[in-house]
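Multiple structures are listed underneath, in structure tokens.
Every number here is computed from the coordinates shown, using simple stated rules; none is lab data. It should be emphasised that the depicted structure is a prediction, and the values quoted were computed from it without experimental measurement. Cβ atoms are built from the backbone, for glycine too; each structure is taken alone.
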Structure 1
């Protein structure tokens, strides 16, 4: 499953939590489905962004999403 966020207008490839996707509802649905497949974030690159900053933000987004999944009763 590819994970990214947006503002409801188009394909923005934002990190989870940077747009308007309801990640609480998403993680609750994952839990109800007992989804245990692979997930990958697919963020877009911002001009001038340092690689270390992107990696740090991506790790924070992954940790936040894993915590939401765990709270919803799923596997992180």
Structure 2
């Protein structure tokens, strides 16, 4: 294996070898991942059909309840 990699098991690699290896094999460094901002994650979470459906149902429910409520009950709804 040392012969194929052109290295010595006793002395290791020389500083010149690193440059040659990087030219031949390429670099193994990765770019850091792109971080998604919090507000985009928040807006994507709000883009859910069930959340929209339940919000509309809740608003309709409040409207119906307040329309049939008596005077004293309307004060608690506000």
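General remarks:
- Taking distance in nm of label points 7 Å out along Cα→Cβ at positions 30 and 62 as the criterion, the highest value among 1, 2 goes to 2.
- Structure (1, 2) behind the derived value 11.8 of mean projected area of the Cα convex hull in nm²: 2
- FRET efficiency 1/(1 + (r/R0)^6) of positions 22 and 38 (r between Cβ atoms, R0 = 25 Å, to 0.05) - highest-scoring structure of 1, 2: 1
- Value -19000, calculated as helix-only ellipticity at 222 nm (-39500 (n - 2.57) for each DSSP H run of 4 or more, over all residues; to 500), assigned to which of 1, 2: 2
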